Structure P
Amino acid sequence: MKMEALTREEIKEEESYSYRHLSSCSFPKDILWASFDHCTFEKVDFIGADLTRMDFSHCTFLHCDFSNATFTKNGFKNLTFQDCKMIGVNMVEVNGTKITFENCLLRYANFNDAKLKEVLFSNCHIEEGSFSGTTLKKTEFQDCSLQKADFYQTSLEGLDLSHCQIEGIKVLPKDLKGCAVSLEQALDFISLLGVIIK
């Protein structure tokens with residue numbers, strides 16, 4: 001289905017939009033609830049926006065800025081974030097299924113206590129991001145920078161981090177079971193066990 005252009009002025013509280021394309025503007029911060037299905041957002045400014053009650057489904061976000069935006073406790077599925085700036089984005093307790101983050105800046109992003117299923121992080125910068133108490137089911141990190149990221153009380157079983165940068169990652173030894181890492185990374189993790197290598 002062909003998408004129709006959507007303007008900032010058209011977005012109203014408690015309205016629904018399908019197959020629309022919004023580009024090169026700031027998202028109206030006074031809108032607290034609206035529904036978007038099969039929509040594309042391109043170069044849209046969501047900086048500091050409260051998106052807690054927004055309903056996004058089957059949407060694509062291209063070159064958008066979500067820095068310090070809040071999605072807390074939101075539930076969404078089938079979303080793609082590509083080349084987006086998401087520094088400090090708050091996704092605490094979100095319930096996300098079939099989400100793709102590609103080439104995104106997610107430094108200081110907060111995914112604490114989130115439930116992520118079939119989520120892909122590809123070539124993302126997630127330095128000092130927080131995934132404490134997060135459920136990661138069928139989730140992948142491909143060529144990501146996870147330096148100093150916090151995975152406290154989060155099981156990494158089934159994850160392959162062998163092609164990621166994980167220096168300074170925070171994780172409990174018990175949660176490393178079943179996680180695939182490179183030999184060099186394994187040497188870093190040995191320090192978590194209190195082993196001294198000479």
Structure Q
Amino acid sequence: MTLPPHDALADGICCALRERPARQLPGAGRRAAVLVLLYARHGEPHMVLTKRTLDVAHPGQVSLPGGRFEADDLTLRRTALRETEEELGVSAARTRVVGRLDDVPTMVTGFVVSPFVGSLSGPLRATPDRREVARVIEVRVADILAHDARLPPAAGVTDLRYPLGSEDVWGATARILRLFSSATRRALAEATA
């Protein structure tokens with residue numbers, strides 16, 4: 001699958017997300033936010049995942065950069081940007097947030113995760129916090145879309161898995177990748193209409 005450059009793809013996703021506002025789950029429970037960070041690598045749109053160290057919550061799992069909302073953040077958008085900067089050293093000033101995906105509840109920990117989509121100006125120059133990030137995983141967006149297309153349309157929790165970067169991506173991260181894939185497909189369809 002040939003995709004447009006990452007900045008054009010991000011613009012298309014921005015339009016697709018504006019046309020269908022994110023479903024925000026109510027409640028003041030435990031909140032977190034993550035960032036689906038798009039950037040160019042070798043001329044193709046990529047996104048970044050992280051494998052967590054064994055010393056943090058959800059040890060060894062693959063996730064999107066992000067974390068728990070803190071009162072100083074004021075907004076969940078700011079949480080996603082702050083956590084991405086803390087985990088990967090990616091400055092919020094280099095990130096353009098283009099939209100928000102539907103909130104995703106976690107199954108075990110009781111968090112509601114708010115995923116944001118962002119576009120990075122320039123290449124990813126990650127300087128991971130080794131206390132939190134064991135591995136930075138750079139994934140082609142085309143690979144995510146190709147795998148998503150092979151999944152059942154109504155994949156349940158056990159079937160919704162993405163083998164990416166020699167890792168098994170499942171749980172809330174997989175559900176967010178499914179939402180991202182849907183938004184990206186809408187953006188691509190609108191671009192060719």
Structure R
Amino acid sequence: MASFKTLVELQPFSRNELPEQDRNLVLNCELHLHDSLLKFVYTISSSENITWPVPAISARRLTGLWDTTCFESFIGLPEGQRYWEMNASPSGDWNFFVFEDYRREMREEEDVYNVKIQTTLGENSKRFVTAELDLATISVIHDCIMKSQPLPVSVTAVVAHSSGQKSYWATKHSGEKPDFHLRKSFVIQLV
């Protein structure tokens with residue numbers, strides 16, 4: 001039985017590029033893995049100056065969720081270049097993609113049918129976005145989990161500010177510009 005839990009702090013690509021009213025913004029993510037159930041709990045310290053997508057009446061699988069505030073994660077394999085990208089919109093909409101190599105052969109992962117998203121408001125305009133999915137449906141990832149092979153993971157977010165600017169947050173930025181797909185940024189070892 002696999003079990004893993006960690007808390008990570010995301011960093012903006014450049015704090016100086018954040019709108020002045022958001023320079024003290026803090027974004028964290030707690031990851032939980034129990035058996036094959038993976039849960040991400042994103043916490044944003046203040047949601048007052050953030051543009052939030054309108055809640056979906058019925059959550060759907062959509063593309064382009066990164067055009068506004070969106071919470072993402074990337075999961076690689078211990079060997080090879082294949083990786084997956086989860087997009088979790090605070091609206092409840094979601095998507096899950098697979099890539100065969102760096103930004104190549106992107107397609108929706110057909111074995112993932114649902115990512116459960118829940119958004120809640122806390123004290124002092126703190127906001128929590130939880131994304132939960134069952135990795136058992138992706139056999140190659142599930143096999144790694146069952147064999148206790150560490151999976152490289154990155155936790156990221158695109159934050160749309162009320163000023164019209166966007167900021168890009170990640171556990172680690174490895175490029176000269178924001179690029180969540182760089183494998184060097186997959187620094188969390190999910191075991």
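Consider the structures P, Q, R: one of them gives 26, 18, 16 for semi-axes √(5λ) of the Cα gyration tensor in Å as calculated from the coordinates. Say which. The correct label is R. Tell me which structure, out of P, Q, R, gives 7.5 once mean projected area of the Cα convex hull in nm², for residues 20-107 alone is calculated. Label of the originating structure: R. With mean count of other Cβ atoms within 10 Å over residues 44-51 coming out at 22.1, pick the structure among P, Q, R it was computed from. Considering all the candidates, the number was obtained from Q.
Each reported figure results from applying straightforward, stated rules to the coordinates on display, with no laboratory input. Just so it is clear, the structure is predicted and the values come from calculations on it, not from any experiment. Cβ atoms are built from the backbone, for glycine too; each structure is taken alone.
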